[in-house]
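Right after this note come the structures.
Taken together, the values in this text are just the output of simple stated rules run on the coordinates, not laboratory data. Predicted model, so just to flag it, every value in this text is computed and none were measured. Cβ atoms are built from the backbone, for glycine too; each structure is taken alone.
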Structure P
Amino acid sequence: MSVALRLGGGGIPGALAYVLAHAIVKPAVFLSAGWLVRSSGRSRLKDLSGSFRGNPPLFFGFLIASVAVVGIPPTILFQAKFRLYELVLAEVVGSGSIHYALTLVVMLLGSLLALAGFLKVVQTTYLTPGESVMRSPKYLSVLVGVLGIATIVLGLTYASVENEVIQKVANSFLAGRMEYVNEVVKLLSSG
């Protein structure tokens, strides 16, 4: 998100997309993982072997959210990341900035590290035999499932979300403020 804000007014929609995406994706990750820890009494990954096996709805929500954090289509977080990659790449091409080129590399490495981390979690908690934890309450399974489905649906309908929500919020946020900021910058740079 800080990269989006560094891009100025054009980055505001990207920052807002990240806020929206993370508001949906991160609760699914943390509610699922939190249930595993709470119901098992264990917090080390190696002690959670097979713990998701008895909770398919919870695992489904966790898996969808994990895929989103990595930045895999068709999730809303993929869309937000892709738009941000486009903006940073345009800066690299337009200005030849090594700073933005390095930023792009770091962003891609971050996604690869997220992939490695989530693959390890999925391998340990679902694919490795072990003791399944107590089944989650129905409300928690439903909530995490809804968040997982929303992650995909909002990714598939992202163009509409971007046009009807994100861009309108960005425009209202920027309306009149950019002129003010530009005037302040002029005053400060002339003095």
Structure Q
Amino acid sequence: MGGGTRHYDFAKELIARGHQVSIISSSFHYSKYQEMKDYGSKNYIREDIDGVDWLWIKTPPYYGNGISRVKNMLSFTKSALNITPTLDLPRPNAIIGSSVHLFAVWAAYRLSKRFKTPFVMEVRDLWPQTLIDMGISKWHPFILLLSWLEKFLYKKADKIITLLPKANLYIEKLGIEKEKIVWISNGANIGHTTYQN
């Protein structure tokens, strides 16, 4: 299907260590602008991918960073919160919310409260600072909402994982204790590589 393999690789490693892993994801490909799964009349598909329990959630398409993307984000969040509790999943030992957008992380936080389990936040982008750096006013109502949500989630997280070197300096400035933050960078899994002579 294409796209990043970070969560797949983490899941495979955790499974190798004896854990059961479920991943909740949208299947809309943002760079190809197309839906990668055939849902038929369903709004989700559950499948086993190399031992990883994968829940694909149908979301509306979006183009660029306008209102259609916000609708996509909110649709995923609502579906993740509504569908996940209906599945025959064992009580998780931890729930990790990855910041492809902050609403997805908020959904993970809400699920962690429902299942009474630790909440881990994975920081892939600095929301909303990245949008501010792109020229959007920090006083824009949507940016103000994201700023509040960012701080709320950092404070509620039992642990914060970041892909970004020195992101801890940014996060600590928001009043978060440094002991809570762990840097796990992206790596290269040579198992995905095909060599030719």
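For this structure, a couple of remarks:
- Answer label among P, Q for the case where FRET efficiency 1/(1 + (r/R0)^6) of positions 16 and 136 (r between Cβ atoms, R0 = 41 Å, to 0.05), calculated from the coordinates, equals 0.85: P
- Value 13, calculated as relative contact order in percent (Cα under 8 Å, 6 or more apart), assigned to which of P, Q: Q
- Answer label among P, Q for the case where mean count of other Cβ atoms within 10 Å over residues 64-71, calculated from the coordinates, equals 24.9: P
- Origin of the value 1.7, where distance in nm of label points 7 Å out along Cα→Cβ at positions 72 and 144 was derived from one of P, Q: P
- Structure (P, Q) behind the derived value -24000 of helix-only ellipticity at 222 nm (-39500 (n - 2.57) for each DSSP H run of 4 or more, over all residues; to 500): P
- Structure (P, Q) behind the derived value 1.3 of distance in nm of label points 7 Å out along Cα→Cβ at positions 40 and 56: Q
- Test item: Cα extents along the principal axes in Å calculated as 48, 44, 37, pick one of P, Q: Q
- Label whose coordinates, when distance in nm of label points 7 Å out along Cα→Cβ at positions 24 and 120 is calculated, return 2.9 (choices P, Q): P
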